[in-house]
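What follows is a set of structures to go through.
Every number here is computed from the coordinates shown, using simple stated rules; none is lab data. If you're wondering where the values come from, they're calculated on a predicted model, not measured in any experiment.
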Structure 1
Amino acid sequence: MAIEVKIAAFKSKLSAHLRSVRRGNELVIKDRDTPIARLVPYRNRRPRLQVRPATRSVDDLEKWLKSRPRLNLKITQTRR
C-alpha cells in the first residue's frame with residue numbers, strides 16, 4: 001500500500017520518507033490532491049554472472065569429449 005504525502009510534507013520530512021521507501025514502502029507525492037510522482041524502492045537486477053554447482057565430474061567431461069568424433073578441418077592460407 002502506498003503512502004500519500006503532499007509536497008510540503010515530503011520536503012519537510014525527506015529523510016524519514018526515504019527511510020520508509022528503503023524499508024519497502026511506496027510513496028505517492030501529491031500536488032494538492034493530484035498525484036505527481038511515485039517513489040518506489042530500488043531493486044537490484046540479478047547478477048550477470050551466476051555460478052552454478054557442477055552436475056558432473058571433470059572425469060565425466062573428459063570421457064564425453066574423447067567419445068565425440070573429431071572434425072577433420074583443413075586450414076589453408078590465402079594470399080591477397
Structure 2
Amino acid sequence: MRTGAVTAYAAKSRKEGDDAVRAYRRSKQALRKGGSDVTTEERLERMEKALDHLLDGLIKQRQQIGSGVAIDVAGHGLKPGKK
C-alpha cells in the first residue's frame with residue numbers, strides 16, 4: 001500500500017509541477033504579445049492576464065509542495081513499526 005501511495009502522490013506532484021510551468025509560460029506569452037503600437041490600456045490588460053497566470057502557477061507550485069510532503073509522509077511515516 002505504501003508504494004502505491006508514494007507512486008500516486010509522485011504522479012500528482014509531477015502533474016502539478018507541469019501545470020505550474022504551463023501557467024508561467026502563459027504569463028510570459030501574455031507579456032510578449034503586441035508591439036510598440038499597443039495602447040496603454042492594452043498593455044495593462046496584458047499585464048493583468050500575465051499576473052493571473054503567474055498566480056495560478058504559484059498556486060500549482062504550492063500544491064506540488066503539498067504532494068511532496070505527502071510523498072515523504074507515505075514513504076517514511078507509514079513504515080511498519082515495532083509493537
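For the structures shown (1, 2), relative contact order in percent (Cα under 8 Å, 6 or more apart) is largest in 2.
Taking helix-only ellipticity at 222 nm (-39500 (n - 2.57) for each DSSP H run of 4 or more, over all residues; to 500) from the coordinates of each of 1, 2, which one would give -8500? The read-out comes from structure 1. When Cα Rg over 2.2 N^0.38 Å is calculated for each of structures 1, 2, structure 1 gives the greatest result.
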